[in-house]
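The structures considered in this document are given below.
No lab work stands behind these numbers, since they all come straight from the coordinates. It should be emphasised that the depicted structure is a prediction, and the values quoted were computed from it without experimental measurement. Cβ atoms are built from the backbone, for glycine too; each structure is taken alone.
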Structure I
Amino acid sequence: MNNGLELVPYIEKGERTYINDDICNDAFIQMQLESESDKLSKNYRFNELNLHEMFNFNFIFDGDEPVQASGCQIMSENVVRVCSRYYLFDAYRTDSTNPLNKVDDFNELQHSLQSLKHFPLIIWSREKSPSFFKRIKKARPNIFSEWEIYPEKVELKFKNNFQSVFYCGDKSYMSEMQPTK
């Protein structure tokens, strides 16, 4: 990985790795403490990270300092969601003038995508508008040239949880993520 950053898989292909447990456990605690003032702080509590649903969950470290955490959440047998429970630690947050400038240059995502090829549909979702996805597709065609933006928001897993979806693969599986009635 570039700039002295190291990817540490906490979960890989659905299995706990037990790699660098001490710094990973410290990172979980730091994430929970730092996120207390975030709008979605509940999502970053250890028991709310949905680790049991993750195909992959990775940390990026700069030495022993956590930079970011991100998961690939299994949404159905055919669908996986990247950048689930994505968290950028305070010391590595930017001023947001260029949200496309990622500290790890999307290396964690590219690493994860290599192991997700058997899923017919890979999604990235956000509650906000799809404008970020439009910008990222244009700015980073080396990664996102085959990705598309779903034309309307999709209700993901829970009632009234509508999200914009950026996807790669067979969109016919999109309905598998909708809440059961």
Structure II
Amino acid sequence: MDLPIEQGEIEQATLEGKYLISRAGNKIWISLILNKIPTLFAREVLKFFCELFEGQYENEIYNLYTNFQGDISIFRKQSKSKQSIEDIIEDVFHLYLALPFKIGSTKGRKFSSKSKKVYQIAKALSHKTKGQFSLEKLFNEIIDSSELKNKEIAELIFELVQNKVLLTVSLEKRKRKFIIHF
């Protein structure tokens, strides 16, 4: 696989049953290694992450091998004006982790009619799957039952996650289900 050359360009490859997707930013390349074929949704989140990371760390990226002497720990530091790289990754990529999601509350929130439609589809999916579902499954359900475009679906799901209407089921809670008590 060749790295993408122009900003915004994406290249994709497979290796030993894994899928690699790389996107060129202004000064960086971001690559993801996935177990499944990357969807359009994955490409949109990769784009968002690349833009967010470059926006927040523009100075650090530009000076990484001069002032910072290649020390990548500068991306892990959290300040009042910037999130650490771990926080950015969690905020952006938790959409694609295999962790299940559940329905949260919409009380006191106003949403567009499209967001409400996505919420209703998520709610129906939640009932079908006994309370937990993957965002990929939700994405596919929305494609099957609406005429929304993929990019718009991704943005609406992201809005619901950001507004804590769609909540991740924490790994700890999932682990507790499997602990055997004596």
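Looking at structures I, II, which one was helix-only ellipticity at 222 nm (-39500 (n - 2.57) for each DSSP H run of 4 or more, over all residues; to 500) calculated from, given that it came out as -5500?
I
Taking distance in nm of label points 7 Å out along Cα→Cβ at positions 7 and 143 as the criterion, which structure among I, II has the greatest value? If you can, show how the numbers build up before the last one.
Working: I: 1.1; II: 3.0.
Top value of distance in nm of label points 7 Å out along Cα→Cβ at positions 7 and 143 goes to structure II.
Quick check on the output: 3.1 is distance in nm of label points 7 Å out along Cα→Cβ at positions 103 and 151, derived from one of I, II. Which one produced it?
Working: I: 3.9; II: 3.1.
Value 3.1 for distance in nm of label points 7 Å out along Cα→Cβ at positions 103 and 151 corresponds to II out of I, II.
Going by mean count of other Cβ atoms within 10 Å over residues 55-62, which of structures I, II comes out largest? Working shown, then result.
On the way: I: 23.1; II: 15.0.
Going through I, II one by one, mean count of other Cβ atoms within 10 Å over residues 55-62 is largest in I.
For distance in nm of label points 7 Å out along Cα→Cβ at positions 87 and 127, which structure out of I, II has the highest calculated value? Each step should come with its number before you reach the end.
Working: I: 1.7; II: 3.9.
Going through I, II one by one, distance in nm of label points 7 Å out along Cα→Cβ at positions 87 and 127 is largest in II.
Assign the value 4.0, calculated as distance in nm of label points 7 Å out along Cα→Cβ at positions 111 and 159, to the correct structure from I, II. Intermediate results must be reported in sequence, preceding the final value.
Numbers: I: 4.0; II: 0.9.
It traces back to I.
Can you say which of I, II returns -0.32, -0.40 when log10 I(q)/I(0) by the Debye sum over Cα atoms at q = 0.08, 0.09 Å⁻¹ is computed?
On the way: I: -0.24, -0.30; II: -0.32, -0.40.
Attributed to the structure labelled II.
Given a value of 27, 12, 9 for semi-axes √(5λ) of the Cα gyration tensor in Å, for residues 31-78 alone, calculated from one of I, II, which structure does it belong to?
Details: I: 21, 16, 7; II: 27, 12, 9.
This value belongs to structure II.
Taking mean count of other Cβ atoms within 10 Å over residues 63-70 as the quantity of interest, name the structure among I, II where it is greatest. Walk me through the numbers on the way to the answer.
Working: I: 19.1; II: 11.4.
By mean count of other Cβ atoms within 10 Å over residues 63-70, the leading structure of I, II is I.
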